[in-house]
Structure P
Amino acid sequence: MSGFTIISYPTPNSANLLSLTDSRSRYMLPIGGRFRIIDFTIRNSVSSHANETIIFNSHEDQLQQYLDEYSVESLEKNPHKITVYPFDPSDIESVLEALTQTETSYFVLYNGDNPSIINLSALFEKFKASRKKSLLIKLKINEKASMAYKVVICDKKTLISLIKKSLKEKNRSLHFFEMIINTLIHTGINTTTLDAHYWPINSVTDYYSLNREIIWNKEISDTLTREKIIKSKIKSDRFALLDEKCAVKNSFISDYCYINGKVENSIIFPGVDIEEGAVVIDSIILPFVKIGPGARIINSIIDESTEPEENRYNAGANCRIGSDEKHIKNNNFPNTLNSSITLVGKNNYIKENTFIGAACYVASGSAGEYFTEKTRLNDGDSILKIIPAQD
């Protein structure tokens, strides 16, 4: 056995991202105009020359299908091996089984469902030559290293021994992998630092800001373009079309879009339709969303449409979503949805002539019932999912 396996473990479930992660893992969250977070995870593995990647996922979503497409489209003779395992903190036996089956001598562990750009190959070779059992790497971000962002390299025997000990002692934790890493740290392992990009996403506002940073930070965008390692799979079966009435200013327009309205200072993901007379300003429109004629979207995130319907708009004709008001917080979620950003969750179809204000939250699939009789959602208000009563 030789080489190393990268183990990406998930962030414990939380409500910080609202509907952005209610039906998908953070790995599958669209990011940077045309990617998903998992693309960054695999980019780190391939560029670091890891033998394989193990992804632990605490959601049931389409992650495995997405990664299967990555393997099919890889140009390598021996495509990078990627395996997804469900992660349940109460079933650590399955973690042990997954790691035991690997054919490498070392593991690299990190919280890989936050987007990052990390290159480990040179550091791994130095670690291997040192003959140490483990190494703590503090990620150096903006010239400052922190224990909050860390990666651990560990030999297989040591890590499996720790997991077996945890099982024997019946240790259970939502932060299981962090618990294992902290146990290693307490044994007094060597420490080093590594320059990296690492972006923890702890709120909807973080998510909005990070998308813009990835697009408009030249160093980051150049890295992703130059390497050609990331193989985005957010695709459609058509070409992009900028029609005669379109006007685009200071924006990122991805592949497979149809634009016939005005787009300014915004990020448009693949498969989006923006009809004639529509205006999108300071907003992020996620995959396959349809913006109707005359609609006006400002300072908003419109989440992706996974169930697109040919003749229905996610933002109907002449509707108004968001505003250019400043510093408004959502009344229900002021810590995660603020800066006047409005979030419209997945698979909503906002009817024509509807008004949705600043810092509003519309949970996935909840708009239809609410707007049956109403046409307005005031600044800071929310439409939450209604959970049916149990018989």
Structure Q
Amino acid sequence: MPRVVLTSSLVRCGVCPPGTRRVDYFDTTFPGFFLEVRASGGKTFYQRYRDERGRERQFKIGSARVLTVSQARHKAKAVLARAILGNDPQQERKELRTMPTLAEFVRDSYLPFVKNAKRSWRTDETVLRIHILPHIGKLTLDQISDENVADLLRRLRDAGYASGTTNRVLILIRFIYNLGRKWGVPGCGKNPATGLKTVPDVCRERFLTNQEAQRLLSALDADENRVAACAIKLLLLTGGRRNEITQAKWEYVNWEHRTLLVPIAKSGKARLIRLNSAALELLRSMPRLPDNPHIFPSQVTGRPSTSLHFPWTRIRKRSGLTDVRLHDLRHSFASFLVNKGVSLYVVQGLLGHSLVRTTQRYAHLANDTLADAAEVIRGAIAPPGEAEIVLDEERFGPRPQTEQTL
């Protein structure tokens, strides 16, 4: 273990003594810095240091064919400085070399975990596959910055995606990094989504009119995909959520009590969907396939359709309701009830809302119904002749003035 002043000349002329595989020339001007000369003729710079536990470690700086002595010594000082500050340069290098890309982490760690821990894992998988991984999936976890995430959100907004989609992307990235940091995954120490804020969701509620509902029912009755059409029709008849209807099984139907069981609703608890006579008639018309427990199985796969996207797009175009979303059928179910004078408390029970404030969005409809009902008193207490005028005006608007009335 000769100790010398490492110079360019020594590096160039240094050789391995006969009969040995290698020799280390330690620099006397900087502790731990040395040149390894091998019998094959290869020469490499190294820096030795001790980690926080006092264990001696060795960091490979690089080949003497590429680096000069001055460059190697400068790198050696940086390595020793990191070690003194409590970092382990060798461990850091190992982590960098084994650090996964976002796509690898999602495939190997995240999705296997959420499949057992999160009921909405399929939504996560879809958002990752369609929106996130195509743009930043090839970057390692430490390479993804807040600029990358902000650029991804900007692209989605420019492509016309709603705030609900961009918020879901941001929240999912934030959750993935928080989970990785909890697991001690290299590269997750800094969360690139932390400094970015979600934007307010646009609360868009679309209620069908009676005429629109009739057009929709006509389009449903005429559609070629009878399974999907009946599932959509049951959404309107019951106010159920999409997955509550599409995932329904025959064993969940209680014909005697006129209910459809939802084993795990959005709240995480079981709930019952009340079935009116039209809903029961629809269910009785559905054929039961042998060895298939589902009420609305796909005609191709035999499994429930998760989105109803294609049949719904076709049906709403035929009925002239291109701005209506599938979830708007649930809103319309509630609006029809409220406009008929059904109390918000009853509507809350039918929709399966655990909190009354969720149902309060329909309060303005109840107020309109009450206001209309309150106006009836005008006709009830007005004088006989005036009462007829009041009632006519309520039906047809104010009467035009004539010479006689003037």
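Where a number appears in this text, it was derived from the coordinates with a stated rule and is not lab data. Treat the numbers as computed from the prediction; the structure is a model and nothing was measured. Cβ atoms are built from the backbone, for glycine too; each structure is taken alone.
Identify which of structures P, Q gives the largest calculated value of Rg/Rh (Cα atoms, Kirkwood Rh). Please report the intermediate quantities before stating the final value.
Details: P: 1.00; Q: 1.26.
Going through P, Q one by one, Rg/Rh (Cα atoms, Kirkwood Rh) peaks for structure Q.
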**Request:** Determine which structure produced the value 5.9 for distance in nm of label points 7 Å out along Cα→Cβ at positions 173 and 293, calculated from the coordinates; the candidates are P, Q.
**Result:** P
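Rank structures P, Q by FRET efficiency 1/(1 + (r/R0)^6) of positions 133 and 237 (r between Cβ atoms, R0 = 35 Å, to 0.05) and report only the one at the top, that is, the highest. Before the final figure, lay out the partial values.
Details: P: 0.10; Q: 0.35.
Between P, Q, the highest calculated value is found for Q.
If helix-only ellipticity at 222 nm (-39500 (n - 2.57) for each DSSP H run of 4 or more, over all residues; to 500) comes out at -7000 when worked out from the coordinates, which of P, Q was used?
Values: P: -7000; Q: -14000.
The value was obtained from structure P.
Ranked on FRET efficiency 1/(1 + (r/R0)^6) of positions 21 and 253 (r between Cβ atoms, R0 = 25 Å, to 0.05), which label among P, Q comes first with the largest value?
Numbers: P: 0.45; Q: 0.00.
Result for FRET efficiency 1/(1 + (r/R0)^6) of positions 21 and 253 (r between Cβ atoms, R0 = 25 Å, to 0.05) over P, Q: largest is P.
One of P, Q was used to compute mean projected area of the Cα convex hull in nm², for residues 165-332 alone, and the result was 15.3. Which label is that? Intermediate results must be reported in sequence, preceding the final value.
Numbers: P: 15.3; Q: 13.1.
Of the options listed, only P reproduces it.
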**Asked** To which of P, Q does the computed value 2.8 (distance in nm of label points 7 Å out along Cα→Cβ at positions 117 and 357) belong?
**Response** Q
**Request:** For FRET efficiency 1/(1 + (r/R0)^6) of positions 157 and 245 (r between Cβ atoms, R0 = 30 Å, to 0.05), the calculated result is 0.00, so let me know which of P, Q that is.
**Result:** P
**Complete:** Comparing P, Q on relative contact order in percent (Cα under 8 Å, 6 or more apart), the highest sits with P
